[in-house]
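Trainee: Presented below are the structures under discussion, each in the form of structure tokens.
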Structure P
Amino acid sequence: MYFSVYDRMNAVVHLPTLNDRESDGTLFTNDQLRGDRLFWEFLEYSGVSLKDILGATTFESFNARLQAASNVLTEEILEYWTQNQDIEVRVSVAEGRSGDPAPFNSGAVGRARIYNQLHRADTSFSERSAGFTWFFSFLIKFDRVKKEAKGKVLLLLDEPGLTLHGLAQADLLRYFSEKLSPYHQMIYSTHSPFMVPHENLMASRIVQDLVKVGDNGRRTPTGTQVREDVLNADRDSVFPLQGALGYSLTQTLFVGKHTILVEGPGDILYLRALSAELARRSRTGLDPSWVLCPAGGIDKIHSFVSLFGGNNLDVIALSDYTKKDRNKLDALKRSHIIKAGGVLTMADFTAQEEADVEDLFDAQLFCSIINGTYQLSGGNELDPAKLKAADESTERQVKKAEAYFRVLHGVPEFDHFTPSAWLLANPGVLSGDAPEVASTLGRAETLFKALNALRKS
């Protein structure tokens, strides 16, 4: 079954006429009546047929049938339309009013209306957004397909969901997975990244128009190819897949409900290494329910929280701090985008006016990590005295290390990430009871206790 045109249900139908067209078969053969046919299917879908409604002889039985239809339809649409959970589908039947256009000015007229519980108002189905009317009509149509198909059906859908919001397209994919795929095989075409199943990307195929470019630069078409190597197609063809991957990545940066925004990936590794050692000693490490996410600094925290705030996450920030960051930090706290008390800096835990994550480490221990990372020995070996003298204008150890490396020859350039990765791979540096280890773990434990106390239950 191939679908390239997706009908939209009419919001108002003349029930006696609809009944006549059902009886003589024109409802199912005349393409001009597709909208009315969907209304008939809409009633059948609810379990209350047109004949049930027209055959009701008392108000109570009549009203019960309409309410039953409304309830069934509301439950179904709310299951697969997560954009608005305050709506109800209501089916009404009333005598046509003389001022309405024919044939709706006499006889029984059926109407589909959408009631918004939040605003306590209803509107005609036809006045809803194009995406909503499309989605609702699609659910009705394909329920009929599923029920009436004899045996299994290969469904071919051309560009479904074009009028839908990105999140509504995700709802449509869920409908495909739960309602159609278990019963039928399905292939659909799309240009939308939101219609690409990022959790099963290799089920996708790229349809690529191949072109051969001659030595003289002339382009000659060589045919169309359906490719399984979806990530190796040309840039234009692979764009929807890139979009799907990008969206998936942004949604999984926060892989837990409780998130701590830190400066960069190096901060994550340092904090993980310190927490693991404290846990090994049965002391307080970072609560495992916290997820550490690199935000890139105070400047970007506001954007990060704004982007992901809709996910109802418990977010706090732990930032490096310099004097020039004071105004930015105050503005972030005043914005209330992060809960009160949820913006912390490394300076709060190091007794320094300016501090980075590296300042949690005692100077002797920090020098040991640097020496191990870059295999410094002999005259190049770093010690606390050399570290302090490298740049006396700052108390930040990472800036002192950068200054020290600038005067060394024959060693790799210093960066923030490599020492943290080395520490994570060499946890033995944090073992033992040396004074520099004890003081470092003490500062780290104080930090983790403060972070854990900010976690929402």
Structure Q
Amino acid sequence: MAEIRKLNTADADFQSQLDALLAWESVSDGGVNQVVHDVIADIRARGDAALVEFTNRFDGWEAKSPADLEISLDRLKQAWETIPEAQQEALRHAAARVTAYAERQKMEGWTYTEADGTVLGQQVTPLDRVGLYVPGGKAAYPSSVLMNALPAKVAGVGELIMVVPTPRGELNELVLAAAHVCGVDRVFAVGGAQAVAALAYGTQSVPPVDKIVGPGNIYVATAKRTVFGQVGIDMVAGPSEILVICDGDTNPDWVAMDLFSQAEHDEDAQSILLCPNADFVAQVERSIDKLLPDMQRKEIIETALRTRGALIVCRDLDEAAEVCNFIAPEHLELSIADPQSYVKKIRHAGAIFMGRYTSEPLGDYCAGPNHVLPTSRTARFSSPLGVYDFQKRSSLIMVSSAGAEVLGKTASTLARGEGLEAHARSAEYRIAES
């Protein structure tokens, strides 16, 4: 039998148990920080030479020169042409849906004119160059290419640089094909903290970018946090999470498999069920025991459920919403009769999957909304990755002569109150003498 903790919101110590369940330090110990610091310093000092050395050391293959690190666009096209037709169609379908959703997120500039002729507004422009980190090797995710590259392209980013580790020199054809579909401009076979450092500071071969997006291991996450400020980043992501709120009327096998869908990512992933029906919770537990033995990633799922999973009985669905808003999950499934009314109770969640037929994996691959989502309770203040993350806003101010009279007096008074004479006089120069 799979071990998974059972909680009840009526228990006196429920909140402390929930706090312990959710506790997670996403980045990392002193040893990891020191390694990342040293790698970044070496990349900054020696550029390509250090990048080649780190790639050979950590990825276990022999790059002879920096030129060996770049994967040509012809190679991406070759990958696309050689993958099975079913995979081509799946990539096309998913890319079309992600793009269509992203098009609706695109921000436009605006202005308005005041009565005295002063014009105020906002200009929206895309980033010039973005770096996309894609996991490689066993953890090869073409869906990450789609979800990170396509919103950037819709935003109008000028150049997209992709990095992907290639353990033992092994290239993942589906990842390369996805890069071809998305129109990625350049691809480098590098990974780890060294790839993040190269994107942030540039080397002789890898151009510096303005923002780095995409998931990675603890060294990648630590490196992204370290270079933030030199460049922008999307987020420092923790392990995958799913919270299922169920009214007790869904097939318990479906709910069990939904919990597995995130638990199979890694041993630190978190899967939680919230339900007011204790009998149904017991049914889901039996489904877990029945289905787990046949799962390909059985050991990973079992560990994740034992260490960070929970089946929680609550008083009612209103209380389930309150607990959910505290958890602020990455993925939230509302497996209930009327999700469209209930969703108004949800304030904090990365993505909300509404109804019994909306499984979380649809969002991972092809529904349309982005699968790069806030984790570790950061949905309290963060949003999914989107086109807006690849655009920036500049304020527009064009003051008329008449406007300078009124605004200048206000600015002068406030500036002199702050003791900033030059500020005051700069505004006063534009005030006509009476």
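Trainee: Out of P, Q, which has the highest value for distance in nm of label points 7 Å out along Cα→Cβ at positions 134 and 382?
Mentor: Going through P, Q one by one, distance in nm of label points 7 Å out along Cα→Cβ at positions 134 and 382 peaks for structure P.
Trainee: Could I ask something else about it? Taking volume of the Cα convex hull per residue in Å³, for residues 46-101 alone for each of P, Q, which is largest?
Mentor: Biggest value here belongs to Q.
Trainee: From which structure (P, Q) was semi-axes √(5λ) of the Cα gyration tensor in Å, for residues 358-413 alone calculated, if the value obtained is 16, 13, 9?
Mentor: This figure was derived from P.
Trainee: When mean projected area of the Cα convex hull in nm² is calculated for each of the structures P, Q, which structure yields the highest value?
Mentor: Largest one: structure P.
Trainee: Which of P, Q yields 2.2 for distance in nm of label points 7 Å out along Cα→Cβ at positions 158 and 198, as computed?
Mentor: Numbers: P: 3.0; Q: 2.2.
Value 2.2 for distance in nm of label points 7 Å out along Cα→Cβ at positions 158 and 198 corresponds to Q out of P, Q.
Trainee: Also, quick follow-up: So relative contact order in percent (Cα under 8 Å, 6 or more apart), computed for just one structure, reads 20; which one of P, Q is that?
Mentor: Q
Values in this text are rule-based calculations from the coordinates and carry no lab data. Just so it is clear, the model here is predicted, and its values are computed rather than measured. Cβ atoms are built from the backbone, for glycine too; each structure is taken alone.
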